[in-house]
1. Ranked on mean count of other Cβ atoms within 10 Å over residues 33-40, which label among P, Q comes first with the largest value?
2. Once mean count of other Cβ atoms within 10 Å over residues 193-200 is calculated for every structure in P, Q, which label goes with the largest value?
3. For which of P, Q does distance in nm of label points 7 Å out along Cα→Cβ at positions 65 and 169, calculated from the coordinates, equal 3.3?
4. Upon calculation of helix-only ellipticity at 222 nm (-39500 (n - 2.57) for each DSSP H run of 4 or more, over all residues; to 500) from the atomic coordinates, which of the structures P, Q produces -15000?
5. With FRET efficiency 1/(1 + (r/R0)^6) of positions 17 and 129 (r between Cβ atoms, R0 = 25 Å, to 0.05) computed per structure, which member of P, Q shows the largest figure?
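Values quoted throughout were computed directly from the atomic coordinates according to the rules given, and no laboratory measurement underlies them. Here the structure is a predicted model, which is why all the values come from computation and not from measurement. Cβ atoms are built from the backbone, for glycine too; each structure is taken alone.
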Structure P
Amino acid sequence: MTNNLVLLDKSNGIATITLNQPETLNALTYDMLLRLHQVVDEISADKEVRTVIMTGAGRGFCSGANLLGGSSEALSAGGMGVRSVVLKMNAVLTGIAEMEKPWLAAVNGPAVGGGCSLALVCDLALMAESAFMSAGYVNVGLVPDMGMTYMLTRLVGFRKASEIALFGERVYGPEAVELGLANRAVPDKVLMRRTTEWAERLANGPTLAIGAIKLGLRRALHGTLRDTLYWEAMMLPLIVQTEDASEGLMAFFQKRDPKFKGE
């Protein structure tokens with residue numbers, strides 16, 4: 001396993017992850033997943049990182065899982081071997097979803113199967129107009145994994161999720177935005193600039209509050225109204241004690257822009 005499989009750059013509070021197997025449109029090998037898992041853990045522990053961008057090298061975001069790639073013996077162990085790979089994928093996904101830092105997907109090309117799940121699990125997604133998402137599994141006689149059934153039904157509803165999963169057709173940038181799979185579709189050449197602009201806004205924002213907002217929104221997906229109201233009532237007294245909350249309120253009363261420190 002080499003670090004070149006997944007590149008990590010950190011600058012000004014932003015971590016940029018680049019899946020780096022352009023010859024396969026960044027298909028996920030087992031070794032690539034191991035490296036991605038390391039990167040997720042590193043970012044989670046790095047207090048200097050306040051937001052994360054994930055994208056792909058070359059023409060693709062991620063073309064899905066390449067179970068034949070990599071050096072792990074798990075891949076030759078039949079069904080149980082596949083299970084071990086899926087569990088590693090799941091660890092990456094839960095790490096992204098449960099981290100108190102917002103993730104942005106910059107979908108620059110095909111996001112298929114597991115690659116589509118990687119884009120969907122991010123908190124925000126911007127797509128190049130020429131890029132597409134596809135569930136893809138049905139096209140090769142498989143069932144969705146990596147949280148696809150969970151995320152699709154919640155993002156687009158049961159009917160559309162059924163159409164996307166059962167037909168495996170491509171959903172290009174503009175339509176993905178209409179359906180709720182992505183936030184914005186932008187011209188290809190400005191994708192990274194627009195994504196970075198969003199990341200900079202988040203990195204310069206009240207980090208602890210943003211983290212609580214992220215977790216609260218995800219928690220609300222499977223909670224009741226009463227449960228959500230209780231969680232909010234418990235969280236607000238904690239966040240109001242942060243330095244950023246004091247600065248934000250002071251700036252509001254002084255009619256100036258706040259200067260958040262992420263503390």
Structure Q
Amino acid sequence: MSTKRLARAVALTLALALTGPVAFSAATHEIPDFAWHQAPHTPAGLAPAPDIEHRAVIQVYAARAFAWRGIFAVHTWVVTKAAGGEAYTRYDVVGWGGGRVAINRHAPDAQWFGAAPDLLVDLRGEKAEALLPRIEAAVANYPYATTYRTWPGPNSNTFVAHIGRSIPELGLDLPANAIGKDYRPLTDPIGAAPSGSGVQVSLLGALGLIVAPREGVEINVLGLSAGVDLDPLALRLPAVGRWQVQPGT
């Protein structure tokens with residue numbers, strides 16, 4: 001095969017890997033029939049009641065973004081509870097207010113404008129307790145607290161990726177459709193992946209590459225990310241997120 005043909009085949013494969021999952025997500029995503037101010041924020045029952053779970057808790061959630069944005073991306077946030085604490089503290093970045101970090105705007109495991117959340121991290125006990133001060137420090141040191149851009153970032157997923165990079169012990173693995181997780185300024189294009197492991201090269205979150213033990217190998221083009229997780233084996237797909245090759249493994 002000539003060099004030109006090989007280049008065309010690679011380009012076509014990459015285009016299909018990026019656009020195919022987006023088309024699938026667009027065909028299967030249900031646009032809500034209510035306005036944003038009518039959307040429910042009902043707790044999902046994933047955060048244990050403090051009067052039952054007395055240990056420290058750290059959880060990270062992801063839920064589909066509202067309306068058409070949900071075709072492409074999820075919104076992510078972090079919640080914490082100290083040992084013996086009577087309530088959770090929820091941290092997530094919102095667009096209104098210029099990218100500020102909102103605290104306890106909703107219940108810890110509330111639906112995100114009607115979208116049920118998935119649990120990405122669930123740490124409890126002594127390990128969680130030891131990480132709580134570092135969570136608070138990372139929140140306080142978030143560098144984009146006055147800036148928000150839906151694409152390519154910084155946004156809510158940039159904030160959670162900042163937490164993950166700051167605390168690799170969380171074991172955070174943000175899905176491929178957490179658009180904004182790859183945002184890095186032009187002055188700092190190379191560093192740790194959002195999990196805090198491996199390496200990432202990224203130009204403003206619009207073009208980049210991740211090679212890391214937790215994320216596997218992932219390429220990002222215009223905010224659409226595709227790649228392969230190796231342990232367990234799974235595909236990282238734009239708009240879709242993560243597709244396990246062998247479900248249940």
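1. Values: P: 20.1; Q: 10.2.
The structure with the largest value is P.
2. Working: P: 17.6; Q: 21.8.
Looking at the calculated values, the largest one is Q.
3. On the way: P: 2.6; Q: 3.3.
Among P, Q, the structure yielding 3.3 for distance in nm of label points 7 Å out along Cα→Cβ at positions 65 and 169 is Q.
4. Values: P: -15000; Q: -7000.
So the calculation was done on P.
5. Details: P: 0.65; Q: 0.05.
Going through P, Q one by one, FRET efficiency 1/(1 + (r/R0)^6) of positions 17 and 129 (r between Cβ atoms, R0 = 25 Å, to 0.05) is largest in P.
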